[in-house]
Structure 1
Amino acid sequence: MPARLYYVHDPMCSWCWAFTPMLHVLEHALPAGMAMTRLLGGLAPDTDAPMPEEMRRYVQSAWREVERRVPGTRFDFRFWEVCRPRRATYPACRAVIAARLQGEAFDRRMTRAIQEAYYLRALNPSEDETLIGLAAELGLDAVAFTRDLNSPGVRRELEDEIARSRAMGVASFPSLVLEDAQGLHDIPVNYLDSRPMVEAIRPAADL
């Protein structure tokens with residue numbers, strides 16, 4: 001069985017945002033013939049309730065910690081003043097799946113659009129209106145995207161990807177899991193250097 005690398009993420013995870021540049025480097029450094037599969041892990045389920053003040057403080061402190069530990073990562077803290085935060089990332093995850101239905105390349109493009117909207121533009125990807133606007137900006141069929149965003153099929157796909165990631169033992173995002181003939185192996189995420197990840201992955205390509 002050819003080895004495969006799984007990248008498990010959530011588009012509204014601040015650490016996933018910080019990992020984006022290194023993920024790009026890693027993908028281009030993978031051994032020839034090794035595929036990467038992206039899975040949505042689903043950080044926070046649907047809710048209409050405003051984010052509690054304690055959670056707001058926690059998330060903002062996490063953003064500051066990311067900025068401190070991963071130089072070059074930026075956040076627009078105006079989000080907390082101009083938006084009505086909800087602890088709900090499933091809508092953004094469904095948006096990635098709905099975009100993917102219009103072409104595999106839109107998985108990455110929608111993920112990036114959501115991250116930039118959330119972290120650089122002070123827009124709220126927990127709101128369908130924001131996600132539909134991003135789909136239009138990407139040149140997607142907005143009518144089809146709107147139809148698919150909350151469809152039963154997209155909801156089932158998200159549930160399946162969450163279940164698959166949990167079955168792999170993933171408990172945090174981002175996560176890298178290597179699957180080869182010997183089973184599943186966690187690959188420690190490195191935000192500053194791709195080489196330790198590549199060195200951990202390379203032996204599987206030789207099996």
Structure 2
Amino acid sequence: MIESPKEQSWIIGEHPSQLFQIHSPKTNIAVYKRDISSLYDKEIKTLEHQFSSIEISGDFITIEETFRKKFEDYVDFKEDVIELLHLFREITYEDNFRLLLTSVNHNMCTRFHADNNYLRLLCTYNGPGTLWLPNDNVDRIALNSKGSNDQIVIDNTNIREAQPGSVIILKGSKYPNNTKPIIHKSPEIKKKGICRLLLRIDVLTE
């Protein structure tokens with residue numbers, strides 16, 4: 001079953017302005033598709049072999065200053081992350097965040113789920129991206145009763161995947177007005193020997 005245009009719960013485009021449509025009532029995921037191959041060849045390819053993880057929480061200025069110092073040798077990559085932080089600030093109307101940049105070689109969130117938060121930005125700079133489900137491909141009874149992925153997913157051929165470099169904004173269960181949160185999970189990479197370089201920015205709430 002494919003969602004009709006009136007029911008469609010996602011927005012996908014090639015301009016960052018389309019991420020602002022995450023605030024549309026029926027939209028629970030916004031995807032900004034972009035090509036970062038030049039950035040990968042120049043800096044990310046080196047970074048992914050020399051970096052483990054960094055997490056920074058606090059106000060916008062603190063995060064930006066800390067990140068700039070940490071990655072001063074990666075000029076273009078640093079500016080790309082800061083640009084996404086600025087963009088997320090404009091989208092969320094918030095000023096306090098938790099930023100995580102991590103190199104991952106294991107399976108993270110393996111079950112399809114909704115995040116218990118407001119809004120989240122994800123960008124996979126290297127490796128497979130986040131998997132997500134259109135609303136009409138979710139068995140809500142199985143989801144809410146802790147069913148398996150095979151029970152949650154109605155049609156395995158309609159599992160969507162964010163491409164490397166794409167920026168996605170996810171609606172969590174704390175988004176107001178009863179919008180259905182996006183159901184998603186991390187790709188399974190451990191058995192494939194794949195490494196992901198993942199950026200995650202969350203609104204920092206009390």
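From 1, 2, which structure was mean count of other Cβ atoms within 10 Å over residues 119-126 = 19.6 calculated on? The structure behind it is 1. State the single structure among 1, 2 that was used to calculate helix-only ellipticity at 222 nm (-39500 (n - 2.57) for each DSSP H run of 4 or more, over all residues; to 500), giving -16500. Clearly, the read-out refers to 1.
Of the structures 1, 2, report the one carrying the highest value of mean count of other Cβ atoms within 10 Å over residues 111-118. Kindly include the intermediate steps, with their values, before the conclusion.
Working: 1: 22.0; 2: 17.0.
The maximum falls on structure 1.
The greatest value of mean count of other Cβ atoms within 10 Å over residues 87-94 among structures 1, 2 is that of 1. The value 14.5, 42 for Rg and Dmax of the Cα atoms in Å, for residues 15-94 alone was derived from one model only; which of 1, 2 is it? That value comes from structure 2. Here the criterion is distance in nm of label points 7 Å out along Cα→Cβ at positions 31 and 55, and among 1, 2 the highest value is seen for 1.
Read-outs: derived from the displayed coordinates by stated rules, not from any lab. Note that this is a predicted model, so its numbers are computed, not measured. Cβ atoms are built from the backbone, for glycine too; each structure is taken alone.
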